[in-house]
1. From which structure (P, Q) was Cα extents along the principal axes in Å, for residues 59-234 alone calculated, if the value obtained is 47, 45, 28?
2. Hey, mean count of other Cβ atoms within 10 Å over residues 171-178 derived from one of P, Q reads 17.0; which structure?
3. From P, Q, which structure was mean count of other Cβ atoms within 10 Å over residues 83-90 = 16.9 calculated on?
4. Of structures P, Q, which gives -6500 when helix-only ellipticity at 222 nm (-39500 (n - 2.57) for each DSSP H run of 4 or more, over all residues; to 500) is computed from the coordinates?
5. Among P, Q, considering only FRET efficiency 1/(1 + (r/R0)^6) of positions 27 and 203 (r between Cβ atoms, R0 = 35 Å, to 0.05), which has the greatest calculated value?
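We did not get these values from a lab; they are worked out from the coordinates using the rules stated. Since this is a predicted model, take the numbers as computed values, not measurements. Cβ atoms are built from the backbone, for glycine too; each structure is taken alone.
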Structure P
Amino acid sequence: MSSVQTAPLGRTTAAPVTGVESLGLYRIAFWTLLAGNLIAGWGVQWDIQWHVQVGRDSFWIPPHVMTYGGVALVVLVSFGVLARDTFRHLVAGRAARGRDAAPGGTTRVAGLRGTPGFFLAACGIALTVLAAPIDDLWHRLFGIDVTLWSPPHLLGLCGVTVNTLACLLISREAYPAQGWARYVGLVIAGSMFFGSLGVALRPTGRLAFLYGGISFYSYPILGALLLPLALVAAARLTGGRSAPLVVLAIAMAIGMIGGAIARVGFDILQPVSFIQEEIAKDPTSPIAVTHAIAQKNGTTPGGAPGGNLSRLLAFVPMLAMVALDPRRRPVAATLAYAVSLFAIWGFAMGLTPAFRPMVPGVGTTAVALLLTLATALVGGVAATRLADRLERVP
């Protein structure tokens, strides 16, 4: 079993022993991690559209190259900082003749030395790297049609989510004192954490279209469970009541840039699509359903189900959360967020031609609302505990 050793009491990440050099490195590493996650996230966004509009003819399609280019950058930074801190500790320990001379705020795990944030970042990105060969094998065994809820995709997404969560910690480690740099870093990291959780909810639109009933509300049911993890954490760590609104605005801006990158990429490469052949083989496949939804709504396959209206309405649940102050009343704020999200989802989806026939009756809607409140209660408690844990990390 690996041993964990905490640095001596009285030393913090802001202590002189850490030094300006360490803080400077952590800050460079932090912003580089955010850049790597941005590149990977845009690659994933383009990859989803590539699968839906073109098909998957090779592992080395351009969106995959972009995605794993970002992943490679995150790997180098996450493990590179651990290697540097470990080497520095060994050198300092020898100079101190065996006394622990570790920088404040670092711990030792399995012989490596580093801060909690960089250990968490390394663990997360390691899961994503592990998912790549599993994903390739999965497609060789089960074909090119994909769903985001396949085991390798969930494993990779879990790794990215953990890495973006780690960026929240690293922001505090790199900027021990409150200030604008720390706030900006926290809300950007929080938006990436929020976006990673949101990607996992994309297949809920397919469930709503195919099955209706309670499944029509699968997005708010699962969203109330997962999304507050990022929103409450952002509010508590920044100390800003309006942080959830800022997180959503940044996440939307990142998504719009990703959409533009995908459009430009398609225009430049002009790949030959063979997606209709795949749809003809299995009209019930996830990709076929995505095309059916887009055709009825008159939208591009792989885009947001509700379009620009849904983006604007997405701020309403955030306003409900902010009104109840997620810093002081995180569970109550999460419940308000969930009820508003439930109402906005039903309203926005009910306006679209594809989903209008699937809107359930009053009885089913009431049951779905109760389920949403139940998951929101769990999500609010989990978000509170996560924020508490993040705040306690030195």
Structure Q
Amino acid sequence: MSLHVDVAVTRGRFTLDVAFDVPGGGVLAVLGPNGSGKSTLLQCLAGLLVPDRGTVTLGGRTLTGVPGVQVPVHDRGIGLLAQDPLLLPHLSVAENVAFGPRSQGASRTRARAQARAWVREVDAAELAGRKPAQLSGGQAQRVAIARALAGGPRALLLDEPLSALDVDAAPAVRGLLRRVLRRTHVGESGADPDGRRCAVLVTHDPLDALALADDVVVLDAGRVVERGPAKEVLAAPRTPFTARIAGLNLVPGVAAEDGLHTSDGRFVAGVRSDDCAAGEPAVAVFAPGAVAVHPAAAPHTGSPRNVVAARVASLEPHGAVIRLRTVGDGGVAAGIAADLTPASVADLGLEPGSAVRLEVKAASVAVHAAVESPSPFPAAEP
């Protein structure tokens, strides 16, 4: 079932005004900095907050239509999976999962059958008789997934469901979510007959967006500032926030024929994309792995056109490499990330405060049209 959203709501000085569609069977990831409107959006979809104007429709059924229509939470056909599993502590795993069907009027026998099916689906059959206090974080979240789906939702809202899990549990639960979200049949849960349930995923983790979502929207100050297929948005970010979560460097400026002019008068050579016109606001994007680091006093013998003097701000482990971040006099030199091997860091004698020279080949820099924040000083979401 497809989900159509076009809502606006004001809370104090903060205004959320967004519109998007999620097709049946689709998963949309919603990204954005803290205070961008993600929680307000989920509350509107779940029916916990009535917007000032707009509509929310699911499968052609109007859930919210201002003025006049506001289907209550329990009758919207929308399931919610949050960071906290929120399992009922006095019920067993099987009873927690059966709670949804029972609350919708299913017989005890039918509810138990549906619970058994979903507990098996999330690989938790051996946990059916346990109470929530006897579960690990990963096990509890598996049960929460089963409970959210057992009620047969036409749409599923996922509010950072993996953020509270440890590094060992998160990959397994992510894989489980990917499997159940892509299911084409939902058994006896009473969900959409053609099995094409849609989902909206709020996350700060680009891996969640890439692994689980088809498309991405990025919110900033209550507005959609980027949207498109997840891989494309994260590979070519247009805003600093998106670049940061995608692990890429981003330098703002104005597009030129073969690069970008920054506000501090410097020039970044790069390859301009087709959607980027010379003289228009633009961003230069490049990966930390494309940045070569040399001591400031070392002779410059290479061919890179982009050479920047900076100082090391920090050195932190980042998987198999060490991620270096810089400070400088603003503009290009400030906040650049570079990935180095531990051996290179040792050979170069790098430490916070070290003067370095950064070099980036023009072919490694992509210049894209910029998306400006809708407000330079956005009010925080309540």
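1. Numbers: P: 68, 40, 26; Q: 47, 45, 28.
This figure was derived from Q.
2. Numbers: P: 20.4; Q: 17.0.
Attributed to the structure labelled Q.
3. Working: P: 16.9; Q: 14.4.
Of the options listed, only P reproduces it.
4. Numbers: P: -24500; Q: -6500.
Corresponding structure: Q.
5. Values: P: 0.40; Q: 1.00.
The maximum falls on structure Q.
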